[in-house]
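Each reported figure results from applying straightforward, stated rules to the coordinates on display, with no laboratory input. Computed from a predicted structure; not experimentally measured. Cβ atoms are built from the backbone, for glycine too; each structure is taken alone.
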Structure P
């Protein structure tokens, strides 16, 4: 029986992939770099530091740690300015998170900075719905590496144990992801995956290994997860 859900952040909770892309395009123009759709979306699953370093290196520009930090700091500031007045949360995601938090232990696993995650969840009044949050600062490798979801599973299992529950099996935890690298990371962590077709097509998510794909998370109830993702025996 499903006991926990691990949600990605960008592309699942907040509809800000186009905003992130626009901000990166703006700040990297000064370096003469065009952040095309291919440049951005081929790097889904990367954290900010890895993304910026990769783009700079591809363009033959200096990619030292100081320059990367300067650009990622500027990105966070501009991103915050663009979303502050009107959080671009996906329709229905607030209701989905609140109703699922009453049925399952919820975790959030993201390659975003913790300050960005906290900013959105606090502003939306959702931060108390999540038992654990794994951010970019806590992992050494980006998706599709499974490190982030292995940490997420370990932490949410420990949370449940502290609440008096027995340890979970991997089949009792479902990942919710919008990108192929994220789906791959979840599968490599031996977890089942629900794909949400917010960023790429349903077929791409299925090819990456998602057991199920949906267009609207709020259509799902606790019973839907228990039936669709029945623990394997």
Structure Q
């Protein structure tokens, strides 16, 4: 992996979906969402279609596996393993899905750790809050942690997400999997993140759906960062 300098660009696509663009222009799409084949409507709109060089799918649930969102011919990682590009490495680590909603897939969940632009970002998927010491060591030191949390606790409660953050000690925590007005259907059962917000020492509300992240832009003490919007699908 080359030592290309610059920003890691993060586009929030809604729910648990992100596209990371490395300084060299490598595009990594994570967990795009769709509605359920059995008719359950969790979203007013499914994940945007975006160009991608890599597609990461943490587990085979509809709100994480809309593979058709990835335009082009991306390399797919959907389990344990490693993918490397011009200026990034992604590690896929075997975790365990939260007990809520996990039984139908035998609690399968992959935790992804992305290294690029001098940063280490961990995407938890729908992992449970409890981590073995060996898995904690595999994840390693972190700059940013992306974690599912909302007030109903359907994946992780605010207290569970905070316990996970205390264990992993990132500089930034980014919540996902919560109710977003205009995206999430009330029938999904998801709620907001007021309880999680109340547990944070510092909250930074980001102005939109895109963030340029650099090591020098990280806070000295841990902060919660919340995207102010998410990218809409293309017509």
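Before moving on, here are some points about what is shown:
- Distance in nm of label points 7 Å out along Cα→Cβ at positions 68 and 220 - highest-scoring structure of P, Q: Q
- Source structure of the calculated read-out (helix-only ellipticity at 222 nm (-39500 (n - 2.57) for each DSSP H run of 4 or more, over all residues; to 500), -13500) within P, Q: P.
- Per FRET efficiency 1/(1 + (r/R0)^6) of positions 28 and 212 (r between Cβ atoms, R0 = 41 Å, to 0.05), the highest-valued of structures P, Q: Q
- Highest-scoring label, criterion being relative contact order in percent (Cα under 8 Å, 6 or more apart), among P, Q: P
- Label whose coordinates, when semi-axes √(5λ) of the Cα gyration tensor in Å is calculated, return 23, 21, 18 (choices P, Q): Q
- Among P, Q, which structure scores highest (criterion: mean count of other Cβ atoms within 10 Å over residues 60-67): Q
- Comparing Cα Rg over 2.2 N^0.38 Å, for residues 20-83 alone across structures P, Q, the highest figure comes from Q.
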